[in-house]
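Novice: What follows is a set of structures for review.
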Structure 1
Amino acid sequence: MGLYQFARPLIFALDAETAHRATVGALALSPTMPLPEFPGSLAIDVAGLRFPSPVGLAAGFDKNAECPDAMLGLGFGFVEVGTVTPQPQAGNPRPRLFRLKDDRAVINRMGFNNEGQAAALERLGKRKRRGIVGVNIGADKDSADRIADYAAGVRTMSQVADYLTVNISSPNTPGLRNLQAGGELVELLAAVKEARTVSIPVFLKVAPDLEAGDHARIVKAAVDSGIDALIVSNTTISRPALRSPQAGEQGGLSGRPLKALALDQLKAFRVETGGQLPLIAAGGIENADDAWDRLGAGASLVQLYSALVYEGPGLAKRIAGGLAARLKREGMSSLADLIA
């Protein structure tokens, strides 16, 4: 049993958000660790960037860019900070983050709580550029022009990011997912394209709660506007069978119960893209076998967050090691041999 498994009962004695804030605060104060060395077989090129490992940290863990270097040092091949919005936001009322221990899941209704783009810009501007750090951008809850908010995010955060993610798939900002609809999505991505004054990859993060026809429409809009990759997917508002007492809480569900849905959506987007647009898999990934399944289904990279709650900070390194070992067992020399 690892150290985290001994510490977990103490961490779980705190409410979920308090424990999370304490963790981020401790990581922000920790000494900078050297970047880990990954087996060469794990390196993959996506959108002009060379990722040393396909295992990344999803947005939501480090909302304010407080500890990206600490997370890179813990074994992530890349880290995505945010979601950051143009103005600081308090988010939704607490409690708004819930552990579903019996389901190894999390429900959150945070509401893009963050210190704003200026704070993240200052922090990221002060760090020594190393590793791959992306910035996830969103719109203010009360914005009169959300498309303008995303354009502002592109212009501002492209100064300090290795890539940007346009997040229109959170279920916790009222009306935000409407930007995935036909005309609004085209208008949004056109504004994002115009705001790209420097050469930086831009990814689009989509929801798992899609209907027939949505995949083809989203892919067409993404390709037409020059989006460099799709992240599939965000949290779900659906509710599979759950056992935990907190199952009735409102918000986005993540963790193990999202696994099957996220994989199905990944496969659907793989069919629509035909391999022409890179895919990044997120949702329900908690071990090397899960990551292997997503890569085999066409993802070039994977991201995780909720599994850290249950498995601890060494998870990224264990998954990367498991992927490298399985590539060797299968007689594959690189991830390119696996990715469908």
Structure 2
Amino acid sequence: MGIQSEEELNKAYKFLEEGNPSKAKRIIADAIEFDLENQELNFAYWCCSFWDEFIKNLPQQDAMEQGENLIARWEAFSETLERGKQIIPRAVFAVQHGVFTLALNAFSKMQTQLDRQASNMKNMLARAEIYRKEGLCCKKIGQYEEALSFLMQANSYSPSSAPVLAEMADCFALCGEEKKAKVLFREAFFIDAQKIAISFLESELIRRLIEQVKLKGYSGAALLEWIPVYGVLYGIFNIKRELRPQEANRLKQDVYALENELKDPKNDPNILKPKIINMYFWLIDYYSRACVNIGYEAEATNRQNIDECLLQIRVHDENIYDMYIR
């Protein structure tokens, strides 16, 4: 690449990082005239074209619409890249920084509006969602500590939210705190795997697991349910928290209900089966802990409960059973 092309690209990337693809596009268009075969210039121009008109129209929308639409547009952008377009990472990072900076500003305005409103349950849930999205935006621009601060605020307003816990886990993993990340990822996928937007998770810890499960042939809703199963089998979700007795009792009821749902041919076994298996994993952990420092009779009961869980896993999927007992 020529020195002039590199200088023009650096100028363009600065505008992209500021969320101004229109100015970036003009600079790149001038540079391409003198370097038509330059792949990076052409890719950067395509990126600018993808975002130019969309961002020009943002002022016509309110703050919430701006933030939500930017995130939705980013998903479409990412999907387009995944379909085989040759990617130049620094161009993508420049776009990412600009898009999520704009989104963060929009959600911050929305948070200010909520601060002026009376505090009630609806307002608290809305605050939690905005804090989560502010945390997501900070994470996407590399501000991990700020992201965690927003996500902890979200968790205080809406405890045990799967999307919030998954984003917190991702941030901890990106900060090198894998133990915390593993606990929170396992918890998030246990609470409600279907609510987790895995396309926004970017730590190597979870991306590697997601890609491994995709290679098994799973996608969509089924993929989300199999992630925690293989997370346990591959030793990634190996930091576990102890269930309280009332949680274990509720979990047993939930497993029983899902087992009955699985018998109905109208329900999708590709989603229910991994969900049930993951629940049995949690129950086995609970019974295993209960075997420590208790009387012989109680230990025998818990051993029997473990054997029953293992039997049910084997009935549902013998390959999973074999991997689990190794």
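Novice: Comparing mean count of other Cβ atoms within 10 Å over residues 88-95 across 1, 2, which is largest?
Specialist: Working: 1: 14.8; 2: 17.8.
Once mean count of other Cβ atoms within 10 Å over residues 88-95 is worked out for each structure, 2 has the highest.
Novice: Sticking with this structure for a sec: Out of 1, 2, choose the structure whose coordinates give helix-only ellipticity at 222 nm (-39500 (n - 2.57) for each DSSP H run of 4 or more, over all residues; to 500) equal to -25500 when calculated.
Specialist: Considering all the candidates, the number was obtained from 2.
Novice: If you work out percent of Cα pairs over 31 Å apart for 1, 2, which one comes out largest?
Specialist: On the way: 1: 26; 2: 44.
Answer by largest value of percent of Cα pairs over 31 Å apart: 2.
Novice: Of structures 1, 2, which gives 13.4 when mean projected area of the Cα convex hull in nm², for residues 80-279 alone is computed from the coordinates?
Specialist: Working: 1: 11.4; 2: 13.4.
It traces back to 2.
Novice: While we're here: Just checking, which of 1, 2 has the largest value of mean projected area of the Cα convex hull in nm², for residues 184-287 alone? Intermediate results must be reported in sequence, preceding the final value.
Specialist: Numbers: 1: 8.0; 2: 6.7.
Across 1, 2, mean projected area of the Cα convex hull in nm², for residues 184-287 alone peaks for 1.
Novice: So distance in nm of label points 7 Å out along Cα→Cβ at positions 32 and 312, computed for just one structure, reads 2.7; which one of 1, 2 is that?
Specialist: Details: 1: 2.7; 2: 5.9.
This figure was derived from 1.
Novice: Of the structures labelled 1, 2, which one yields 9 when relative contact order in percent (Cα under 8 Å, 6 or more apart) is computed from its coordinates?
Specialist: 2
Read the figures in this text as sums done on the coordinates, not as results from a lab. Keep in mind it's a predicted model, so treat the numbers as computed, not measured. Cβ atoms are built from the backbone, for glycine too; each structure is taken alone.
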